[in-house]
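Next up, some structures in structure tokens.
What follows draws every value from the coordinates through simple rules; no lab data is involved. On a predicted model such as this, the values are computed, not experimentally measured, just so you know. Cβ atoms are built from the backbone, for glycine too; each structure is taken alone.
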Structure 1
Amino acid sequence: MARSPERSGAVTVDAHRFNTVYDYSVFDHLKYIGVSSDSFVVPPSGSLEFAVNISASTPGTQAGRIIHGCYGAPGSFWAITDSCARPWSQVALQGQQAGVVLNMINFQTGQLFDWFVSGDRMFALIERLPSSVTGNATLVGLDKAYTQIIKEAPIEPGQAHHVSIRYWRAPGQSSVDYFLDGNLFVHVDHVGVPLDKQGVPFTGYAASLGNGEQLSLDSFQIGHGLFSLLDAFPYQDTSAPTLSVSIPFSERAFGQGAVGTFSGFDVTTRTN
């Protein structure tokens with residue numbers, strides 16, 4: 001993986017072929033990530049928006065690719081000499097196989113908003129990671145954690161796309177908007193409450209295990225990176241061992257990769 005600045009001020013991160021894989025928690029998701037050292041404050045009544053231009057290429061991704069695994073503890077797939085006793089499989093979207101990502105992160109609560117851009121598809125993701133992953137001071141169990149792909153859509157390949165995420169709050173209210181090339185892509189109310197518990201349509205990845213809680217978030221850090229998202233929620237969390245899925249390295253890295261160019265990072269704060 002190479003990261004290099006360009007004359008225009010853009011940064012290109014190049015991992016044509018993923019070669020770092022893990023079968024533990026969410027560590028396989030992160031192929032590269034950079035996060036701002038500063039946090040950006042959300043007004044008590046107003047919004048904070050992160051934006052960037054992304055050009056993405058995801059060589060080796062495959063339409064309809066099915067990822068196979070086996071229910072069991074991390075690494076247990078390799079201990080199986082015969083057929084898997086409890087097989088698991090799911091179709092992975094292009095962006096799940098390899099994505100160029102903009103992150104909006106609140107580490108205190110584990111709440112994240114992400115854009116995943118790939119070769120000719122993109123999706124908006126919303127999630128709250130459990131304390132077992134983030135180590136945050138606010139206790140977040142599986143009754144509050146969730147990861148859900150809100151909406152996926154095709155894009156024109158080989159072009160840069162302007163993506164942004166705007167979090168808004170007011171007393172007793174909160175929402176997030178995802179914008180693509182200046183147009184509203186999707187809107188979500190009641191941040192912190194899983195989409196399926198709100199009755200909001202989404203792609204189906206992945207059903208939540210609890211009702212969550214509505215949040216009012218004070219600040220965020222901006223991040224960018226190269227990701228995959230091939231695991232089964234809740235990512236081998238020790239509090240739900242029967243839901244743990246082990247996925248072999250050959251299913252995690254099958255020749256796919258990602259090259260992303262980021263330019264024009266922008267942070268905007270607005271008060272109501």
Structure 2
Amino acid sequence: MAGHPAWVGLSATIASMVLAGVAGCVVKQHCFGDEDCPGEQSCLEGGECGFECVVAEDCDGLGLVCEHHHCVLDCAGRQLECPEGAVSICGQFCVDAYEASRVDANELGGGSDETMAVSQPGVIPWYSADPISGMNQAIAAAACAAAGKRLCTASEWEAVCRGLDRTEYVYGDVYDPLVCNGIDTYCTCDGGEIYPHCYLDCGADFHVEPTGSFPACDSGFGVMDVNGNVWEVVDSTDGLDHYRGGAYNCRDSEKLHACGYEATWNPSAKGFRCCADGEPAR
């Protein structure tokens with residue numbers, strides 16, 4: 001019976017139906033960064049690929065416009081007066097020049113006074129590796145609010161990171177372990193050679209650094225350490241904590257330091273940075 005034409009025809013029909021069903025399935029792949037998505041799509045809040053924007057109103061930051069489905073900075077705007085420690089971004093909104101630190105932080109320790117967040121150079125940033133009660137959106141938002149500021153939105157953070165040229169890192173499109181503080185920055189290779197992913201070859205004495213320790217790790221707006229040093233939590237509405245920028249201990253700093261990468265998996269070395277709307281300059 002197995003070779004009977006009727007059975008052969010039925011088997012072929014069933015096989016075709018199965019293949020058609022498989023071909024018709026739409027599988028949504030979870031993304032962690034823009035590089036996981038096709039074309040001009042971005043990795044959106046919730047971890048799915050899609051267009052970051054279609055019109056300017058889709059962008060969640062002040063002064064951001066929609067170009068090629070990406071929220072970018074419009075630098076033809078007004079001038080702003082920003083709170084202490086913050087710089088004006090194209091006259092549209094304000095961002096702290098340095099990663100948030102505690103009031104009593106210094107170059108050797110992060111301090112303990114959590115009255116409010118401050119933006120200052122040369123001190124250990126306010127961060128935590130505690131997976132339970134460590135840094136999260138609620139803690140960071142309260143610390144920023146106490147300073148008269150707010151958390152940066154994801155679009156604001158990424159626009160500052162990419163700059164006017166929309167680069168992969170604040171310094172360009174090619175990963176360089178010497179520009180910002182990452183796991184490869186202090187590799188212990190023979191001869192002291194530093195190169196991408198040298199940590200995997202010979203290990204490294206990686207560690208957090210005081211804010212502003214890497215002068216070239218500058219967004220172009222005077223915003224320091226956007227890539228590396230500590231992760232920075234951003235404002236979100238999906239009930240998850242979203243961290244950007246990577247940290248000093250990311251095993252794959254080339255990937256995790258990228259402006260388009262977003263972590264929702266509770267990384268270590270979690271910190272933050274504050275933003276503000278600013279006041280029109282007089």
Comparing distance in nm of label points 7 Å out along Cα→Cβ at positions 127 and 255 across 1, 2, which structure shows the greatest value? 1
1, 2: which one has FRET efficiency 1/(1 + (r/R0)^6) of positions 191 and 247 (r between Cβ atoms, R0 = 30 Å, to 0.05), as calculated, at 0.50? 1
Structure with the greatest value (metric relative contact order in percent (Cα under 8 Å, 6 or more apart), set 1, 2): 1
Determine which structure produced the value 18.9 for mean count of other Cβ atoms within 10 Å over residues 183-190, calculated from the coordinates; the candidates are 1, 2. 2
Origin of the value 1.12, where Rg/Rh (Cα atoms, Kirkwood Rh) was derived from one of 1, 2: 2
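Work out which structure the value -5000 belongs to, where helix-only ellipticity at 222 nm (-39500 (n - 2.57) for each DSSP H run of 4 or more, over all residues; to 500) was derived from one of 1, 2.
Structure 2 accounts for this read-out.
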Structure from which 14.4 was derived, mean count of other Cβ atoms within 10 Å over residues 103-110, options 1, 2: 2
